[in-house]
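In structure tokens below, several structures.
Any read-out appearing in this document is the output of simple, stated calculations on the displayed coordinates, not a laboratory observation. The shown structure was predicted, so the numbers you read here are calculated from the model rather than taken from an experiment. Cβ atoms are built from the backbone, for glycine too; each structure is taken alone.
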Structure I
Amino acid sequence: MPASNVNTFVHQVVSDTLEGLRDGLSHFSGTSRAAVIYALEPDAPLMVCDPQNLLHGHEPKFRQLYMEDATWRATAPPEEDRLKYDRILAETNLGLAGLISFGGRSSSVYYQMWFTEHHPDMCSVGPTERWLEHATWRFSHDIANGSDLYTGISGSFLREYATHAVRDHIVDDINLKLGWDSPMRVYPILDAVLGISNAREEGAWPRGELLFSEPRFQHTISFVARFRPSEQPQLNNHKHVCKLLQAVTGSPRKLVSDGQTILGITNGDLPLFCLLADFRGPHGFLKINEEIVCSFCDGSFQSTTHQAKMVQLEELLLESNLEPEIGGALFRTVAHLARHAQTQKHGCTLVIDLNDKPVRISGQTLEQPLDLLQPHLLDLAKSLTKVDGALHLTTGFRLQGFGCLLDGRTIPGEDLSRGARYNSALRFSAEHRNIIVVVVSADRPVAVIQEGVEISAQCVWQPLSGYAFEPEPLTSFVERAHG
């Protein structure tokens, strides 16, 4: 095959894999980017494909790892037969700040390293690493098969890999802690967790904990109530399990399952190894013992902690004239209120007034501002987030008023699809200096607004469907960064 055709084929494989990986991870973790560094043969130059500038800023590390040090080329390919692509020798995570990476070597691809973002609100990086591991396997598979057998299906697999990534992470942990002979079947458990999370009992979301025990440790569980074997509820009867969860809601008790039926109820210590589904209403968390693996919501697994993400607010307060200790404490106070409103699904607007003399805002002004450093008054402020209108907070940790109306003249950049709360915040902040407005929506990410503009740290990138990205040599990628 001519070299030009080989390059076209490889570029298409890289592009399809990156696009599927990016799309799948964006559904799992929020807007995500992906990149890859690879060399097909031991003597081939390293190539990089980074269509979204994910790797920008890490060029000095790449120069050190790959250009100044040839150690990465010292490892021999695992097999001479390139069709034995499924034997992957894993490469160590590079440990780059803000990135998750996984790579490997196979008979068909001498070296590859895949990258994506390490979002600050991830429960665990484990499932994402397994996702990158599967991208490594798919790339080796496609290159081994060649252009004649290439179907382009790898991107589709990677788009829909969320449940498989969670399962692979759990199975790896089981194998590490218990060995390779565990009979625990993970897929049915994951299906049951999603099914129960979507079931409602008399309109109420499920709440409580469901423990899945590995069979060899069931005798160590201290049951406070155990069901007769002939009457144990089936796990796949989601409505029935949802009813039973009411017996453990708001208590240290847990339902116990063997992965097929509900065995009973315990309030004792966890066994040596178990999976734990913690249902918290509209969302929940899946854990290995007490270690959170991922969350679940709306019938799918996600990496998010379901806490309001306000990295932008933290940065604005750090850049303000406030003392770092005061700015940090103010951030924690605002984050507490925002997360409460988001958890309760009613949303709210928080006006953070950085002026020495607070601005006047129409609303329910308090005769004596509430000191939010006092826990009982902070709890009252959390309740006031339910009232229509904004909360007005100052740098002295005081709540000046609630039910505040944010008015202002129309400005460019308004988004009618975001509703009155969001656009009022844009208008109000555009007309007042030293004001930061935090808009918490029930169904959208938190918006941090200043001077009529939403401050966003997210990279919004429009995928180029069907477009083959053009990898470039790593040497030129690094040199270009240095001008």
Structure II
Amino acid sequence: MVFTTHIFVFYFLPLFLLIYYNLPFLWRNLWITLASYVFYGWWEPWFVCLMGFTTVMDFIWGQVITRPGATRWQQRVAVAACVATNLSFLGFFKYYMFTAETLNQLLLAVGAEPFRVLRVVLPIGISFYTFHSLTYIIDLYRGHARPAKSFTDFSAFVALFPDLVAGPIIRYKTLAAQLAFREHTVQRFASGIAIFILGFAKKILLANPSGQVADAVFNAAQPCAVDAWFGVLGYAFQIYFDFCGYSDMAVGLGRMLGFEYFKNFDAPYRSESMTEVWRRWHISLSSVLRDYLYYPLGGNRKGSTRTYVNLAVVMLLGGLWHGAKWNFVVWGAYHGLLLGYERWRGKESIYQHLPRALRIGITFVLMLFSWVLFRADNLTLALNYFAAMFGLGSPDAASALLAAELYAPMPLLVMGIGAFLVFQPLQAHDWAMKPQTWGRVAALIPLFIVSLMVMFSQAFNPFLYFQF
């Protein structure tokens, strides 16, 4: 199920909240689990079987790790077995076809007979709920969290529908106390509605139209340089408003249920360096990669060479986490190189000697280059797109038709609003957290009505991060 559909807005969410608030608190986590399984199984019912199995397995492993009398060796074996099992499921469903097709290409290159590749369907959101479970197990082993008081609490944590399929990546220790007790107030519920509406509007009114601009250019055979830059700018706005919009809706829904989530985006396009980008973009993923991968590898504690290697490994794996394509591997390597360069330069970084506006501009352009790798279907198309951006392509007669589509009043209006919003400091999350006044309500209601009207006029357009 998708947040931006009439089924969710008019049927699922009102019915869920009506039952939720009429249940005793002891039954609410069970209701969250059951409703979340319906939400998740709406696309493909068998997906819930895999999530249910991993939930049961990880709960049992958690009990093994924290049972009285367990030795440290036994705990290590349990953690290793749990991590290996979870990553095996994730690796099979997400990377089997990529690995098999790569091997077939190598076999063809040496004249050998390729083998038949099994077609595997990627369960939506598997990366997110796998990370949720893994943080629980690892934090138990480290002593940073206590075991779930009941299977109902743990299953509610894993299946919690606001963040189930596209994040933010929530750690169990963040919600542990709230699963046991959470306060429901009118103010918290109202702020949840406010941030949900703002995220809903980001997706419908900004992300989807920006995506139409990006799709038109990336699907064009030979775009000119101006169109190529305009197209990748459209994708930069699309992926930001799409993912930030989803995160805002998740935070808002969480607050409606009494949960407090952290902000997942903090004006990333206002960053003055790539290091700062990763403190502001997909904050929950950045922190998980840092705490569960970068630090265990040694972080920056084992010398400069090891630090650069650790950065490279983390970003390469971060790229692979986003998808099973060579584009994402190169995307991760690109970010790893930039982060390594900035760490190497330290205080003498070129960013320090330029005006702030120019530092932001250069960082944003570097981000645009990375979005080409992220959006193109393969590396060959990405290289062709880079060539077009620098005027090395050969635009054909269709370029004039493309320009007529791109520079019409509505796309220009959407792109202009997008540019204004991504570079101004006030964030929807922060605005919605303030006490709601009648003036705010008067602004939110028409915004939601317009968003709903536009939603009905758009084709089905799932969130970009569903595929990750």
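Overview of values
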item	result
If helix-only ellipticity at 222 nm (-39500 (n - 2.57) for each DSSP H run of 4 or more, over all residues; to 500) is computed and equals -22000, the structure in I, II	II
Ranking I, II by relative contact order in percent (Cα under 8 Å, 6 or more apart), the structure that comes out highest	II
Read-out P(r) over Cα pairs in 10 Å bins from 0, in percent, for residues 331-426 alone, computed value 16, 49, 30, 6, 0, structure in I, II	I
Structure (I, II) behind the derived value 70, 63, 52 of Cα extents along the principal axes in Å	II
Comparison of I, II by distance in nm of label points 7 Å out along Cα→Cβ at positions 99 and 115 - largest value held by	II
